[in-house]
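FYI, it's all coordinate maths here, none of it is from the lab. None of the values given here were measured: they were computed from a predicted structure. Cβ atoms are built from the backbone, for glycine too; each structure is taken alone.
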Structure I
Amino acid sequence: MATAVSNTPGPTEEASLGRVLLTTAIAGVALQAVTAALWMNPLTTRVILTPEFGQSQKLIDVWTVWEPLPRIALMPNAAMISGFFLFTLLHVLVYRRFAALLPGQSWIGKGLALAAGIFIFQYGYFEFFTPFNQFHEPLHLIAYELLLQGMMATVEALIIARMIGVARGS
């Protein structure tokens, strides 16, 4: 029995090292661009880094006053940018290994499932442990930040799923 040949990327298990690295580069650059657009604009800066919307003074001071300032605030910061690309590489490798197990029949469905995982296990954990726990950030600001991070996770995950493909038989 003959098998059909597809022009779409093959099974995720067969994604080449070159495809993994290209996917990491494109998804990583897109993630950096979306992150900058969402977090470095005047509205978000005003909402997150001023007391006007109820932000805790402790968080404001950490980001703007207390030395040393966060590494990410010291631009450009090669270590932070490299770290974000490393996370993207890990997301690509997780998708490559587990895409067949993710819900959804298309790259969109599987990409959204990956985005949900990134959102919950990376951003959700971070927001609970650091801003909520350590900085006493109010819940409405955490919700705003999670909205932004959900957009970041979605962009990154959809690019990964589209470029790596969907495993046959899923």
Structure II
Amino acid sequence: MVKQSNNDNELEFDSRTQKKHYAHSMVDLAHKLAEMKHSIMIELPITESIVDAIVVSKKINSNIARKRHFQFIGKLLLKTDHQAVIDALQEQEKSHEAGLIRTPFLQMWQEKILENQEIIAQLYENHDHGDIQTLRQLVRAASKQNSNSKNNRRKVFEFIRAMDKQTPFPSV
């Protein structure tokens, strides 16, 4: 069992095995942070020293040096509020999974809108009129048969996704 000490956020453990498991979990967290895109990682509640250490870890080629460096990052994580980092990572994973679940629904909306532009009028009730006008322009651009048609279809989908995040689309 891990206990919080009253002086400087030090942790007390019941056994050496628990210490090792906890240290390994911090190293695993460091590896997970290193695998993330930099733009996503900087949104997490981590210090700049940890971000800098993770950037440096990507430049290390030697296996043993890399292992030691991740242990160092784990130690830095222990000194910060690592539970907040873990919670933020879990929240990001949940939102990513929710986006994956919602994608087929939004693709269906995209196809319906591209087939029949009059469906856009149904969206006036729940969405901003400026968003609707932008969507109409994107749909017109995607409807044209030119070399950028696929790119324009992607833009329509991304715009639909952004609108759905603000106010969810009604079921079709």
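Points worth noting:
- Among I, II, structure where helix-only ellipticity at 222 nm (-39500 (n - 2.57) for each DSSP H run of 4 or more, over all residues; to 500) as derived comes to -19000: I
- For percent of Cα pairs over 29 Å apart computed as 47, the structure of I, II it came from: II
- Largest in relative contact order in percent (Cα under 8 Å, 6 or more apart) among the labelled structures I, II is structure I.
- Top of I, II by distance in nm of label points 7 Å out along Cα→Cβ at positions 19 and 59, largest first: I
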